[in-house]
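Nothing in this text is a laboratory measurement; each read-out follows from the coordinates by a stated rule. What you see is a predicted model; the values in this text were computed from it and never measured. Cβ atoms are built from the backbone, for glycine too; each structure is taken alone.
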Structure 1
Amino acid sequence: MDFKIITSPSEGVVDMLQRRIPKKNFSEESIYDSIGLVQGKLFEMVWAADIVEKAADVTVEEIMGICPQHFAMIAIFGDTFSIKMAIDALKAAFDDVSND
């Protein structure tokens, strides 16, 4: 899994992601100051979404795209502290299962 956090995302980045969110009722007025991006295999993204939503007050959206390697991506929307807390929880969980 790959992880990135965008703090204070630009309007162009937000527009790019919103065009790739299949859920049409995603609120453009949603308040967030950071976006976490996580990329990996599809089953990992479902597992990751569950972990981050349980770890912090964040919203997770699937990001649709074309990837010949069959990787999937989720975006985690929220305040910077919550995004960092969610990503840290995900990294810890991923490390736990990687060491088994």
Structure 2
Amino acid sequence: MRMNATRLQGLKLLVISGALTAVMMAGVMRLARIGWTVRSYALGIPGAFFLAGLIQLVSGVPFAELAERWDALHGWQRGVLGTLIVLLSAGVIFGILAIFLLRA
């Protein structure tokens, strides 16, 4: 199966931002190990790009176009979809957490 250019760009963004997040996290952990108090707010920046790349990779739609499509929805549609996305995400997160806790 061949990837289209949009998905390939999303994968590239995902890999680069993921690597940058990993490097930054290693630095934060190293500084914390030597006694520094580290506020890791900056990890959110590459994390946001990671999520944008993931969305682009999964949907096959450029992130800016997807944002325009989201903005074109009626308010109630955004509310319903947003709630469903949050509930689905929470279900996945708690499901994974339950699997790890049951193994321990």
Kindly point out which one of 1, 2 the value -28000 was derived from, the read-out being helix-only ellipticity at 222 nm (-39500 (n - 2.57) for each DSSP H run of 4 or more, over all residues; to 500).
2
Computing distance in nm of label points 7 Å out along Cα→Cβ at positions 38 and 86 for each of 1, 2, which one ends up highest?
2
Note: volume of the Cα convex hull per residue in Å³ at 162, derived from one of structures 1, 2, originates from structure 2
